[in-house]
1. Between I, II, which one scores greatest on distance in nm of label points 7 Å out along Cα→Cβ at positions 2 and 122?
2. The value 1.5 for distance in nm of label points 7 Å out along Cα→Cβ at positions 34 and 114 was derived from one model only; which of I, II is it?
3. Work out the source of 1.7 here, i.e. which of I, II gives that when distance in nm of label points 7 Å out along Cα→Cβ at positions 146 and 170 is computed.
4. Given a value of 1.14 for Cα Rg over 2.2 N^0.38 Å, for residues 42-97 alone, point me to the structure among I, II it was derived from.
5. helix-only ellipticity at 222 nm (-39500 (n - 2.57) for each DSSP H run of 4 or more, over all residues; to 500) computed as -10500: which structure among I, II?
6. Ranked on distance in nm of label points 7 Å out along Cα→Cβ at positions 90 and 178, which label among I, II comes first with the largest value?
7. Which structure, out of I, II, was Cα extents along the principal axes in Å, for residues 26-65 alone derived from, given a value of 41, 23, 10?
Structure I
Amino acid sequence: MPRILVLYHSAYGHIETMAEAVAEGARATGATVDIKRVPETVPEATARAYHFKMDQAAPVASIEDLVNYDAIIIGGGTRFGRMSSQLAAFLDQAGGLWARGALNGKVGGAFTSSATQHGGQETTLFSIITNLMHFGMVIVGLPYSHAGQMTIEEVVGGAPYGATTIAGGDGSRQPSAIELAGARHQGEQVARVAKALFG
């Protein structure tokens, strides 16, 4: 069965919750799944002052960890329509992996959150996906087989490019049942593609 890494940065816990759902969906296929987070670059005193979620259980990843997986699904909050600086700083260290083609042919995916319904979710997904494509990875999004993303009965995240959630301007909104279902579905889809490629 494929080995899958769910790699994330979560300042306030929304992406952490989505990462757990992505992992749940991948594990449902029988895949081996690890959840890791990128190092926090904000000084601890600042993070505490801005009420970052400091008690996240996932271990901190290293760049060399990436070569050990058949699929890598990366999530982080949007920052003005692009990935967070924490994610960018981590991926910017992957030049050596890129140079030796260490990630070529692996499966990749992206998920994100934003404060508002139109807060740059799709461009943030593409900012992550762009990195994965430069690494030579095969991209799996969130297909419309997750029909929940098409509802107009409630405000809901989700895009064909990846699972998303909406946190609200004050961060009080947590991922909804539909959004978590989308994250699980994307995790399952990534795992199925990885299984088809790597057995």
Structure II
Amino acid sequence: MTIYTKQHLKEAVEILENIDSSKVDAMIEMLVELKRTKGRLFILGVGGSAANASHAVNDFRKLAGIETYAPTDNVAELSARTNDEGWETVFDSYLKVSNLNSKDCILILSVGGGDQDRRISLNLCKAIDLAISVDAKILGIVGKENGYTHRKANLCLVIPAVNPQNITPHSESFQAVVWHLMVSHPALKENPTKW
């Protein structure tokens, strides 16, 4: 293996050893309550995190039996809203039509988690503000401690940054590890996987 390959895998091991498992357990408990009260889960992400959101929707619905949606799965609505209203409002507009309420939860998958001052991922910031205004719960799996999601969420897991140059690939990779842990957890899982 090349030096970089060994280093990347070593970083992954270090991240695994340092993930806050108590925070993951607390997030699972919140999702158990969401499921018990028949609340809905909306998973929001952009870029690679949007792809992760789509995959996670499948797993939360199929394996955990939670009514779950990702606004980015509807490309017609997403692109129409972007064209007509602007990218900043695509998530909160979707959530308003979905009547987001206090029984529901949003899960933010993001590297930075949004930054209003720097105008990064403002669509996530607006969705978070809407969730706060209707008393919906907010969960996050992010790669940075200083983002909007980390500051505003009820619970936010920050993927340990072991190499500043690899925050994005590690954050997006470990989003998948964490949500797979969640849907496989006996407290949430209600349907078996095929294999």
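No lab work stands behind these numbers, since they all come straight from the coordinates. Everything quoted here is computed from the prediction, not taken from an experiment. Cβ atoms are built from the backbone, for glycine too; each structure is taken alone.
1. Working: I: 2.5; II: 3.8.
Once distance in nm of label points 7 Å out along Cα→Cβ at positions 2 and 122 is tallied for I, II, the winner is II.
2. Numbers: I: 3.2; II: 1.5.
Only one of I, II returns 1.5 for distance in nm of label points 7 Å out along Cα→Cβ at positions 34 and 114, namely II.
3. Numbers: I: 2.8; II: 1.7.
Among I, II, the structure yielding 1.7 for distance in nm of label points 7 Å out along Cα→Cβ at positions 146 and 170 is II.
4. Numbers: I: 1.31; II: 1.14.
Going label by label, the one that fits is II.
5. Numbers: I: -10500; II: -16500.
So the calculation was done on I.
6. Values: I: 2.9; II: 2.2.
Checked I, II; max of distance in nm of label points 7 Å out along Cα→Cβ at positions 90 and 178 sits with I.
7. Values: I: 41, 23, 10; II: 31, 20, 14.
Corresponding structure: I.
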